[in-house]
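Please find the structures below.
Please treat every number below as a calculation from the coordinates, not as lab data. If you're wondering where the values come from, they're calculated on a predicted model, not measured in any experiment. Cβ atoms are built from the backbone, for glycine too; each structure is taken alone.
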Structure I
Amino acid sequence: MFAKHGALSALAMMGLLGWMCSSAAVEPTYAERLGWPAGSKVVIFHIDDAGMCHDANMGTIEALEKGVATSASIMMPCSWVPEFAEYLEKHPDVDAGLHLTLTSEWDNYRWGPLAGKAAVPGLVDKEGCLWSDVPDVVAHATPDEVEAEIRAQVDRALTMGIKPTHLDSHMGTLFQPTFFQRYLKVGIETGIPILIPGGHMQSIGQEADDLMGQQVRQIARQVWDAGLPVVDDILANTYDWNSYDEKKTRMLDALRTMKPGITEVIVHCTRPSEMFEHISTSGETRLSDLRVLTGPEVKKVIEEEGIILTTWRELKERRDKVGTAGKEEE
């Protein structure tokens, strides 16, 4: 299941967290460090896969305009990026980052690297497309090729007039230890925030069998000390919640039991047309995400719990204001 979607997979995160030893939660939260009051629950409702296809664009826009979604990220190698770029040109306040894409997972709808096959031969399969699954990327691609491709995706975004508010990783490929340092390097060098948890990691802990610990927090501290914001937690397994009713129930429960700090909640919102079934069988789960984010129940719980909604743009603005005063002591 994880091989066929754009979420930060449990396996990918476990690959990163596998370096670690267990430790106590970091205090204060990154929400507090960025100026929110102690105890604040701050949430980014984030939509993956913008630009993948027209239906994904329509679902993303609907969730942003009619729902509680606050952020999205774009799959730059995909064919429908120009449509979403046009939307951003007309709506410059929309929080949009890059869903750095090193895989092409669908059977009959494929895409290749923006750097070109000659520049990154280890990233392509026999069709000249990006590999279908993360293990194949790890087996064939070099870190240099990965860095070249993610830089090409950033460059294309900038060329199209897109100013990325953040970077994250399609299917969690860049959270593999083989490639993670290049993801870190590009984010720090460009000054674009990258998705990395560094706080209590409540939701990730449930996926990764309590493997998180000091080492990932040290990496997060490196990101923070470079002047970039860090989140406390990532709720990334929503794709595998099955029916609409299950998605709604589990989302509401997650919001009610969420620890203070900054949590990114990752969803995939699509308004599937009759054509979407020729791309993927995931139309129903993506439509359910859209229904949850635009429904009254989630809005009610956000109000009841006093949850603060934010964006990556706001996180970076707050991090800039903190400045060197927010740098960690060794």
Structure II
Amino acid sequence: MNYDYIILGGGPAGVAAAVYAARKQMKTLLITESFGGQSIVSADIQNWIGDAHISGLALAEKLENHVRSFPDMVDVKIGERAVSIQKTHCTDPKRPCDFEVTTASGETFAGKAIMLAIGARRRRLGIPGEDRLDGKGVAFCSTCDAPIFKGMPVAVVGGGNAGLEAVIDLLPYATKIYLLQYNETLKGDPSTQEKIKAHPNVEILFNAQTKEVLGDAMVSGLAYTDRKTNEEKKLDVKGVFVEIGSVPNSEIVKNIVDLDTYGQVVIDSKHGTTSQPGIFAAGDITDDPYKQNNISVGDAVKATLAAYGYLLNREKKSPATEQKTAS
């Protein structure tokens, strides 16, 4: 089947795109491995607008239900991952390209416009206990999860801007914050460095190489090596925030759209357009500096409205004609 709009990703951005595409009567396909995005591992999300507290699993269920409430307009391929995007029908200079999306299972789908909402993956430490205790004290989003650790000691791994901002997020909640930096100096903004260095609840550990996240059902500590003395040490903490950056899932479009030096898809923030006409993007895959669920939703709505305008212009139809036809 040929689609107006193919959405890659089932997180907040992908779902917002699908809902607005359905409302604009765009025949849409959503391809995702699962619903919920990176927040699915969070036990208690406290900044999703409209819900004071919601788990990642509950949010994922709500997102999926919303998409599936438009069965006539949105087809869903769950448990699938897109592995390639190809431009097609590009020989006529007066006609925009179409696209073919191929999944890991070998299925191919054709579309007139693409939404990239496949987010990013957090860089991981690659140490024992990190994966096993993910969502059980190991966290990758201080903005999302800092309130969970109220009254507890925590560790933040990473001395760049991400790590420093995580410390700032945790200051109102944690009783003690250990900031572990692999080298001898911090790399984040000097003004932020001064702020955390002056706070009595923050202890900075330089030359610290993390070795293992400790704990059975929940995090109970963090083991590290002092790289100067080779001494093995342990911290008694209830949370470990891994803040060493993220990797956008942009490999699939590296030869189609412009990427920045970090591999993020470069977009026009007003419309979510990329360097390739017909391909739009929103969320953590983009160069938008604020990686938040609520922002991803808004950006995806803007991009989808822009995609609707793109499709109308492509077919040489006016919005008034479309509305008259739909009624």
Structure III
Amino acid sequence: MSWINQKIAVVGGGSWATALVKILAENSSLKVNWWLRDNRDVEHIKKHHHNPSYLSDVYINPKRVTPFTQLESALKSVDYVLLVIPAAFVKEPFLGIEPTVLKNKIVISAVKGLLPSEHIPLTDWLIRDFQVAEAKVAVIGGPCHAEEVAQGRQSYLTIASPEFKTAEKVAGILNCRYVSASASTDLYGVEYAAVMKNIIALACGITHGLGYGDNFQAVLVSQAMREMGRFLEAIDPRPRELTASAYLGDLLVTAYSQFSRNRLFGNMIGRGYSVSAAQLEMNMIAEGYYAAKSIYVLNQKLGVAMPISEMVYRIIYEQANPAMAVEALKKNLN
């Protein structure tokens, strides 16, 4: 499959964006326009070829990657657009930009969250507000931590799109010596699974912070997998193998990894931090914080049995006592 002389715009300057830029720069025939919010970061990358704010050890190849401060300029004449901004802030850079700027481009979401104001996936927003054809949207699923990509460790990605050829194209530009990307047509399954695993990682962090051990977490994660399956079946009923890496694999790495910011956030809550204090100390976005509310709101209509997700919502948004909430949850586990 050929992508010679094609271009991609990467929108976002965090750790996952930096890792994806590193992956894309491995492709010798692909040029990368990289938009970052902070002008100082852009100037630093131009001069020193490293992102000073995230994954600063990653070398940014100046022959393949051009940093931008103006989003509209970065989006011009590209074939792909890759969004890597936390869901709560993804709309801001596009304010004042003509909706047609994304038309006829393949637009990929690496945002593992829902728009908190509307509780909808990024792909729905792209189709509705930017006239992106349904066959030209795609999402990136894990399991894959930015920190391990930075180290060049073997990783796997699942690219999902309603159009299999679109998923294949995106997988093609992401495959490299340390990343294996595969294609799927389960757009909503992969997208919502990526949202839900962050909530479950919060639950794992909360219980760990309260002193629960590996035995309890193993039961919690296995029950959470069933919970995810019920929700995905209700939101988008179709055959899917939940033991695949895009579902179970992504859940496991987020629930257990030392690099999981959602697990860290939950751990701090379990240890007695307030939500605001945990957010302040982390200085990073834990998507599970916003996801917990979105999934709770969506499930008010769906009526799926989701005791773990509901527990996280009550702790984060209703200030339920974590120890008492977990004690109540234990009655629903087996």
Which of I, II, III yields 3.4 [distance in nm of label points 7 Å out along Cα→Cβ at positions 62 and 142, calculated]:
III
Check the numbers for distance in nm of label points 7 Å out along Cα→Cβ at positions 110 and 198 across I, II, III and tell me which is largest.
II
For which of I, II, III does relative contact order in percent (Cα under 8 Å, 6 or more apart), calculated from the coordinates, equal 28?
I
Which structure, out of I, II, III, was Rg and Dmax of the Cα atoms in Å, for residues 54-173 alone derived from, given a value of 14.5, 43?
I
For structures I, II, III, which has the highest computed value of FRET efficiency 1/(1 + (r/R0)^6) of positions 102 and 150 (r between Cβ atoms, R0 = 30 Å, to 0.05)?
I
